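Chemist: The following blocks contain the structures, represented as structure tokens.
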Structure I
């Protein structure tokens, strides 16, 4: 499920919903719910400072179900994998920096967020998450 809680950047939710289904299928997640909330830079900065003690907005944050608390308050079932917050405004800036479309950048962030929900951590895993993400990006057409 994708919730749009921001108004600054226009996004095509149906296309993103379709991509999320493809990601879940590729990872064998079946019907495990994942909620993606598109939030403003202001909200993302608040989340980033509250949960990571870092100032300013970031592009994506993941809140796995195992933590049993999500500031996005979207839990409907204990089968949920978790919630992902994405800032389309920050994604738009990063898209320009990486010479990608906004749609591609948001797809990259969605995949990245789902991998974090599954327990991958690129800061500690010696490149395992990065290798898997690159492989999946090629399969999903967002390389």
Structure II
């Protein structure tokens, strides 16, 4: 049992993963808050609201991840990082988050905010891996 705990402590619960998780939690709040606001207050259809909420959370998460989670890595230029982040997170957000939102809401009758949380959860691991290996990959000298 101690070897499992040790493995988790040194290989899974790293400072970068913890920072990514904190940024991700803030992104969930941004996404859910914007989805609710755009749908319930501005009366946009939830499928449209979700795309806008996803984009806003992508932007805020990029800024926080760039400045904090991967601040220690030598970086490519800003435009390259923004484009790579948008491609990696955007694909995951649309393919996993947005489609699960629609499928779970339309076909299984779940409340759209619950469907959205499930979609966000499903895309989290792939977001970390893609960004760690591609967007914020260390530049080689």
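Laboratory data are not the source of any read-out in this text; all were calculated from the coordinates shown. What you see is a predicted model, and the numbers here were worked out from it, not measured in a lab. Cβ atoms are built from the backbone, for glycine too; each structure is taken alone.
Chemist: A value of -14500 was derived for helix-only ellipticity at 222 nm (-39500 (n - 2.57) for each DSSP H run of 4 or more, over all residues; to 500); which structure in I, II was it taken from?
Modeler: Answer by label: I.
Chemist: Mean count of other Cβ atoms within 10 Å over residues 36-43 was computed and gave 13.6; which structure, I, II, did it come from?
Modeler: The read-out comes from structure II.
Chemist: While we're on this one: With mean count of other Cβ atoms within 10 Å over residues 28-35 derived from the coordinates and found to be 18.4, which of I, II does the value describe?
Modeler: II
Chemist: Also, I was wondering about something else. Given a computed value of 23 for relative contact order in percent (Cα under 8 Å, 6 or more apart), which structure among I, II does it belong to?
Modeler: The read-out was computed on structure I.
Chemist: Tell me which of I, II gives 1.00 when you compute FRET efficiency 1/(1 + (r/R0)^6) of positions 44 and 92 (r between Cβ atoms, R0 = 25 Å, to 0.05).
Modeler: Structure of origin is I.
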